[in-house]
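Once you scroll down, you'll see the structures, which are given as structure tokens.
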Structure 1
Amino acid sequence: MTLKWYILNVHSGKEEFVAQKIMQMVKALGLKKQISEVFIPKQSSVEVKDGKKVTVKKRMFPGYILVKMEYNERTAPLLTNIEEVRGFVRTGSKVYPLSEEEVKALMEDKKAKSGATKVVTKLRVNDAVRITDGVFKDLIGKVAEVDEEKGKVKVLLTMLGREVPYDVDISLVEKL
């Protein structure tokens, strides 16, 4: 029988632990031919921390992992008896495997592949910010727009009694 990908529901935050536990079990019981791979879908994003952009990988589906296995009466109970595992994702009472196309789509980090990585920020519209670098360094303004896709914010700066919009990189502003 060929190995197929199945979705396993686990306690959120325990994905890495369960994946390690499954692979330890496979090694200890010699099940490499029945359970070959465990995969936790993750996506790259850029966060701004201390004025620097940092790339982080976050789980795409917290509480779910993929297991490439032969689903049968021997292998399924081994996985579902792990304490942090809730069970296989089912449709009605039957467990169905994912198609190869679905798995390939999950395994490719499309954002990183295309180069368009989303910047995650805690800045929101109307937040007071200070510009940390550039021509308007140390000026204080108000956030008018946040564009996480481009990694930019539009800050309204008050100059000569008027509000002037200024587009700036997210890493160059600090929330007050």
Structure 2
Amino acid sequence: MDMGRSRFKFQENHYPYFITSSVINGIPLFSDPELADIILQSLQFIQEQKGAILYGYVIMENHIHAVLESDDISRVIQSFKSYTAKKIIQSLEERERLLLLKRLRFNKKKHKIQSEYQVWQEGVHPKQIDSTKKMISCLEYIHYNPVKVGYIDDPVHWRYSSARKYQNLPGLIGITIFDG
């Protein structure tokens, strides 16, 4: 069975979506703070310049989860993934992180002929959030992701997450607090 390219169409833009984007082959790029910062800056950019509403996020070592809403969410996510991939490759090249570059080249899917490397797996596994219960569940899942894998005991201790904002503590970037 060919799992191939995901062409999921977002059904309705007036709902938020829970989104997961994973690094190709689980490569732990975001254990590098400079690469995690590229994700943070890009999340901030899509809010300020693309009109996206970010309700929550977590950056793990090899994937990100977010709850986003936008008038054109598919385009916003495509732009986000394309831009962050370019910036990540540029950062790795500038810092001569050759092993990671080699892994991104080796794991690149054959049909990706327009680039030498592939950062993101295709698709974002979107789940429409159409109720307060689903929204709370998704935000809790996001914030407890680092707890679940054993990195921390309390979600507010994970620096690359919106959990702190939901406890009225300073966070790394702004978000829109969901208040039900």
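Just so you know, all these numbers are worked out from the coordinates, no wet-lab data involved. Everything numeric in this text was worked out from a predicted model, so none of it was measured. Cβ atoms are built from the backbone, for glycine too; each structure is taken alone.
General remarks:
- Label whose coordinates, when helix-only ellipticity at 222 nm (-39500 (n - 2.57) for each DSSP H run of 4 or more, over all residues; to 500) is calculated, return -5500 (choices 1, 2): 1
- Among 1, 2, structure where FRET efficiency 1/(1 + (r/R0)^6) of positions 103 and 127 (r between Cβ atoms, R0 = 30 Å, to 0.05) as derived comes to 0.15: 1
- For 26, 20, 15 (semi-axes √(5λ) of the Cα gyration tensor in Å, calculated) the corresponding structure among 1, 2: 2
- Which of 1, 2 leads on relative contact order in percent (Cα under 8 Å, 6 or more apart), largest value: 2
- Mean count of other Cβ atoms within 10 Å over residues 23-30 derived as 12.8 - corresponding label from 1, 2: 1
- Read-out distance in nm of label points 7 Å out along Cα→Cβ at positions 55 and 159, computed value 2.8, structure in 1, 2: 2
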